[in-house]
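The structures come next, written out as structure tokens.
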Structure 1
Amino acid sequence: MNSHFVGIAELVETPPVAVVVDVMRAFTVAAWAFAQGAEKIVLAESLDEALALKAAHPAWVALKDGPPAPGFDVVNSPGLLRSVDLGGRTVVQKTTAGTVGALAVKEASLVLCASFVVAEATARLLRTRECDDVTFVVTGEGGRADEDLACAQYIARRATEAGTDAAEFLRRAAGSTAAAELTQGVRQGVHPDDVALCLELDRFPFAVVATLEGSLMVLRPCVAPSPNDETSI
């Protein structure tokens, strides 16, 4: 598998397969939303679009980065989201980096939204689909966020070498600027457990697949077949 690692601004054309990585915290939060029962996640281009979608669908749950704000139900924090019942709900998500990265590759034939909590499931799906050429979009810090790059590199390695040890990749993520800012309270809308939750390797058994449904980019969980089971769920 040929792997390419780029920032959002470096995307000059739509890749055939894209893995969009946001560890702290968009796609850790997305995975938690599905674990809390969400049916799907709709990615919004802007805060205004998120609010417009919420207004058009009052039962939907609007989620954003930073502190709570009028019109939004929850914030982009796994520690805060894990106590929210999202059974059967649709979540509208708008974040600073992760959702922007996913929308930038919305025309790709396969788009996966990844973090450490779904790393193995993501790698397994890449193997199952026999993806030969994969572009990893490193969303944080203009493509330089070490937590995102470390996760991307781990998934790329794991997709071809099942015995890859995650320890060094997790260590890099734990020492990243984003981890420090979350721990020190530089960012708002944070729970004290957020960093630890973002570093829980393979917490969930599903990958997160993004597809265009009409004009909307929609995330849904997807369980790739295990090595002994070729039946997709």
Structure 2
Amino acid sequence: MLKYQDVAEKIKQTIYQQKLPKDTQLPNIEGLINQYQVSRTTIIKALNQLERHGVIYQIQGSGIFVRQPKKSGYLNFLESHGFSVDLNDLPGASQVFNVDIIEPDKKVKENLRCGDDEHVYYIKRLRYVDGEIYGFEQSYYRKKLVSYLNKEIAEHSIFSYVKDICKISIGFSDKYFKAIKLDAEIAKYLGLQAGDPALCVEEIFYTSAGEPFDFSKIIYHYDNAKFYVQSHSK
């Protein structure tokens, strides 16, 4: 984790742990520099990240303020820091069905830019939030970059493992959305009926160097999954 990301996380945790209400004014840039003992550049980058994530808003000449907290249980539609991280306001869990090493098919190979001799980890799991099925996920991780995965890791936050243990700096992602009708197999996992509507999201995650390491597809439960988007003017 880069220094500005660490500072941004500390500021965010302070806001959430102290349950600071909307429009609470935070210390100014000089105050934050003194508090966290980092450079002006680091603080500015941290604040810009928090603003992009909808945690704060800044008014030139007036200060830095807490933005309206997101509603509990809602998933940020635009962020790419992982399912578990974004829903940490509610208890989550995963039911893992398999963690296998496979040869990628054409679609996975193209999305992950795999070489001809590369293998990937294939993980299939149900994601739960507050005891309710939230979505059915199929993920493919490049073994070249994520050298080891098992069921125990997959039951928790793979992204935390990737960052903390594999030391991969996660950069950005590309998301693709489409509305679908469930087939019988996926409907059974979600506890729904074949032909029911669902939102399918395919996402490619990249390292900070721009190399793809994870291709995931999540099919969300139409009645349980909830999303939000926070925009800003910049």
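Quick check for you: by distance in nm of label points 7 Å out along Cα→Cβ at positions 63 and 127, which of 1, 2 is greatest? Top value of distance in nm of label points 7 Å out along Cα→Cβ at positions 63 and 127 goes to structure 2.
Consider the structures 1, 2: one of them gives 18 for relative contact order in percent (Cα under 8 Å, 6 or more apart) as calculated from the coordinates. Say which. Computing relative contact order in percent (Cα under 8 Å, 6 or more apart) on every structure in 1, 2 gives 18 only for 2. Can you tell which of 1, 2 yields 14.5 when mean count of other Cβ atoms within 10 Å over residues 31-38 is derived from it? It was calculated from structure 2.
Using the calculated result 19.5 for mean count of other Cβ atoms within 10 Å over residues 39-46, pick out the matching structure from 1, 2. So the calculation was done on 1.
Can you say which of 1, 2 returns 34, 22, 15 when semi-axes √(5λ) of the Cα gyration tensor in Å is computed? Answer by label: 2.
Laboratory data are not the source of any read-out in this text; all were calculated from the coordinates shown. Treat the numbers as computed from the prediction; the structure is a model and nothing was measured. Cβ atoms are built from the backbone, for glycine too; each structure is taken alone.
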